[in-house]
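What follows is a set of structures for review.
Every number in this text was worked out from the coordinates using simple rules, so none of it is lab data. All of these numbers come straight from a predicted model, not from anything done at the bench. Cβ atoms are built from the backbone, for glycine too; each structure is taken alone.
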Structure P
Amino acid sequence: MSNTPFMKAVALFSMLVALSLGAAPNTGLKPVWEDNFDAKELDKAKWNVGGQARIVDGKLQLEVTPKDKAGFWNGSHAHTSRKFTFGQGYFEASIRAVQTKNRGWTIFAIRNEKMETVPAASMSFVFTGADRIEPNLNIVDESGSHRLAPKERVIAMDGGKSYKKFLTYGLQWNATSYIWYVEGRQVHKLSRPIPKDPMFLEFYQSLPEGGLLKDFPNPKLGPEPMQVDWVKVFKIP
């Protein structure tokens, strides 16, 4: 029965489906570091914290707080500089993307400690609200510093329905490439100079210079926070 043309066709179809879907990016990789934010407070042995970055209901929450003058805000951040860095590997986090536009931008990134070294890189997802999620690479090479981002949207949107949930965003750098993943699916890839130095993790709420949000829809309510459910780092064999 297993050798009939029909069963062979089914087997071939199954194999093609598996190849088209691809394996999860962390399949077969060894986990080396993680934080599930289960404690009451951020682990200061792992994280450097600025602004109002704290744990709320088992999630890292990066809040934007008002300054003394109306319309001006303070951002916040959490990063592992000089506390945890790692070489070529796969970094992933479960993040709920912001939806409100004109409120600055939130970023999940990995980057070299010394960006003046050649080559050096900062690799990230940038969330700007209104269903804008952009892979981004800042690369420093022999000709200077360059910001590289897709000219068109490469992450499929659905009007914000699924992007109000926590989704897994992955950043991988290896010996030849930088690769971006959403929910295990590759969404972008670049082949550029690869740094030798390890990278650290960072999450931050970024605002225009001075913290002024000119067109924010409700300056009394304040921008929504960035939320991270967990973050993990895997070693590439």
Structure Q
Amino acid sequence: MAPLKGALGRALLRLFAVQGSYNYERMLGVGVGVAEEPLLRDLADGKYRPAVARGAHFFNSHPYLTGLAVGAAARAEHDGAPPDQIERLREALCGPLGSLGDRLVWAGWLPLLSGLTIAAIALGAGWFAVAGFLIVYNIGHVALRWWALNAGWTYGARVSVALHSPMLQKALALLGPAMAFAVGFALPLAARFLAVPFPRWGQLAAVVTAGLVFLALRWRSDRLNGLRMALGLSAVALVVGLIWQ
């Protein structure tokens, strides 16, 4: 079954605003319902309104993968699945899509490209690195949204098949090590880049401070964390700067 011409395109465009009506009662639900509506327009009159209303019920997941639920629920509506089955399908997808999206994007794709961009800036690429980041990141994220929407519509109630896609499994396996390498590669380059304007004693003080912070976090990890240490060091730096002036 093919959707009306342009329906998937309109649904994709609406998915970019899926967080626009975010609220604590339905989370992404209203945005999901709005995105799903173009795929439901060719339903019979008696089915259209209830289907649109179901699409706006509570839903929460990673925004880039929400299209998987949008396509799957719309296809299930067209296939004549019972309303309670469609509700259970939506509920069952919340957790997996949230977890998968976090691992794939927030803990993989985004820090990977951020690390490479920071390294490129430290090596002198300047604004070209920033432009490259914006282009590559958005190509990846738009492609993921489009794949999710198409996969959801293709598989419908059998959408779990898409979640076990070999492509996704390979991406998860590769992005983790690649992200760790990129961030590890970028950190010393960024530290060197930022330390260049300071005199030698200032660079040495920064290295010693970083070492002491690391030891403190290892020694008293039960009471200290990165945020507390950063706030404390910022306060010390502010006081020292005022005194220095």
Discussion item. Ranked on FRET efficiency 1/(1 + (r/R0)^6) of positions 56 and 88 (r between Cβ atoms, R0 = 30 Å, to 0.05), which label among P, Q comes first with the largest value?
Written reply: Q
Practice prompt. Assign the value 24.4, calculated as mean count of other Cβ atoms within 10 Å over residues 32-39, to the correct structure from P, Q.
Written response: Q
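With distance in nm of label points 7 Å out along Cα→Cβ at positions 48 and 216 as the yardstick, tell me which of P, Q scores highest.
Across P, Q, distance in nm of label points 7 Å out along Cα→Cβ at positions 48 and 216 peaks for Q.
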Worksheet, complete the sentence: With Cα Rg over 2.2 N^0.38 Å computed for every candidate in P, Q, 1.13 is reproduced by structure P
Discussion item. Once relative contact order in percent (Cα under 8 Å, 6 or more apart) is calculated for all of P, Q, which comes out largest?
Written reply: P
Worksheet item: The value -2500 for helix-only ellipticity at 222 nm (-39500 (n - 2.57) for each DSSP H run of 4 or more, over all residues; to 500) was derived from one model only; which of P, Q is it?
Response: P
